[in-house]
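Presented below are the structures under discussion, each in the form of structure tokens.
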Structure I
Amino acid sequence: MMAISSMTGFGSREADIDSIGRIYVELRCTNHKFREIVFHLPEGMLSLEDKIKKEVDLAIGRGRVLCSVSIKSGEAHGIFINRNLLKKYLHELNGIKKEFGIKGGLSLDSLIRLPGVLSLKEDKPAGAHIWECFKPLLQQALLALVKTRQKEGKALSGVLKKRCEELKKELCFVRKRFGEAVKTRARRIKSEEERAAFLKGADIAEEMDRLSFHIRNFQQKINKGGPAGKELDFITQEMQREANTLAAKSFDLVVSGRAVQMKSQIEKIREQVQNIE
């Protein structure tokens, strides 16, 4: 039996890989109606988006996943001086010197500090090679993400089960209270025709039966586990519909008040269901 899983979670892993450097992968997942994957990848890994997406698809059914990867190379393999940019700097600076009569020369130290002039050359990892090394790291991060989602899902399941039990108690009270209220009101009506019309109009047994069924169905889905968020959301909508009808049809103020409390409880359940995969 699969456990209920939350859509929110976090997973990360990092490792030193020969000839590439230190790779850090971070996965963050938040609520979403469908599955969406957003990438923040270094230049050398842009070609791997499709492969990463396939791995995420295997692990995540629903949610917005942010996949962020960074690489710190162990060493620089050379120095690069952007001569064309340096020529443009010199041309502009010499022009300013002449225009404003500024004396004095430009030192080499000043020139290499200009933005974009001096940089370190590093080897860019080849896509095929880096994927062989990166794939196990990604899978470990995904496993950590799934575990956090399952842990939160377990806690959420407990809360939902508790709310359902409270809802069942409220419905049990309403059923008993309304039955007594109907008998009391009916005894006060002398006309058989009026009594029959009252009993017919006041009958909410069908609504209570349907609400009871939806509560049981909801509990069964929670106990069964697995991806059930969309189905649970639909069930809570049906529960809300029946609670609305109960509140509208009841002539008893106590029952109406309890029906409003049930509506509030169902709304809280539905809010929490939005976070289930």
Structure II
Amino acid sequence: MSIFDNHVHLNPLSKDFFLKTFKKAGGTSINLVNLTENCRSFEEFAEKYDETISISRGLRQEGLEVVVTIGPYPVNYIEMRERFGREKAVEVYRKSIDLAISLIEDGKADAIGEVGRPHFETANEIIVESNIIMEYIFQCTAGKDIPVILHTESLDSNGMCDIMRMAKKNGKNSLVVKHFSAPIFSENCDIIPSVPAGRKNVRMAPWGKAGFFFETDFAGDESNPNFVLPPDSVPKRVAMLIQEGIDKEKIEHSMDFYNDFYGLR
């Protein structure tokens, strides 16, 4: 059975720890998402993309199936704006988006993310500018088989539908994921929820159906493996569900959704 974690951050130092822990618990597949928190220039974003792609190669050599997601973190924009001003920050951020999309189109990565807007309260002008950037991402990926992994504030069903209306207005009709989503498995206007793999959340899922993911958002820090969730959480939750009597074939069908969504077959 494929057991897929849809959101994992790794660096060269934490790669082996994650791999050992995840595979030992039965994990088979991950979405490896770059972590650009410290990037402040186009060159630094480019280096982080290359590092993430390199890590993915090493993981594949060890038998893990890896989806690669690259892109500039929304909070980067705020920090660059404070340091360089709005115009320069927009220029660097957009160039970083363009590079990510180019690498995806070249087959070196699979999705753009995590992108979007800050998850905390901030000035209204930051939200407006972040939405403009998010619209640019939807425009750049419209009509292309490029998934967009969104980082935003917490969203309810109405918020998810607002996002999808924005996406469709800009030509992006599908392949949009809400990272760190509430367990909203319906009435979400077809945005794909990627839900933290806590016990309560996995028990709420409509196993046997497609259209959702579970994730740990493992932050790549071996010294603090429980932030956000431990790296073995998804396979352990699958084992728990089977023990509790959920049909294994239903779990397998839902878990296998990532292959179609990310175009792996």
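Computed values, structure above
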{"item": "Test item: Rg and Dmax of the Cα atoms in Å calculated as 17.6, 56, pick one of I, II", "result": "II"}
{"item": "At a computed 0.05 (FRET efficiency 1/(1 + (r/R0)^6) of positions 64 and 176 (r between Cβ atoms, R0 = 25 Å, to 0.05)), which of I, II", "result": "I"}
{"item": "Ranking I, II by relative contact order in percent (Cα under 8 Å, 6 or more apart), the structure that comes out highest", "result": "I"}
{"item": "Source structure (of I, II) for FRET efficiency 1/(1 + (r/R0)^6) of positions 192 and 224 (r between Cβ atoms, R0 = 35 Å, to 0.05), computed value 0.10", "result": "I"}
{"item": "If distance in nm of label points 7 Å out along Cα→Cβ at positions 152 and 208 is computed and equals 3.9, the structure in I, II", "result": "I"}
{"item": "Identity of the structure behind -21000 (criterion: helix-only ellipticity at 222 nm (-39500 (n - 2.57) for each DSSP H run of 4 or more, over all residues; to 500), calculated), options I, II", "result": "I"}
{"item": "With mean count of other Cβ atoms within 10 Å over residues 56-63 derived as 18.0, matching label from I, II", "result": "I"}
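Just so you know, all these numbers are worked out from the coordinates, no wet-lab data involved. Not measured: the values here are computed from a predicted model. Cβ atoms are built from the backbone, for glycine too; each structure is taken alone.
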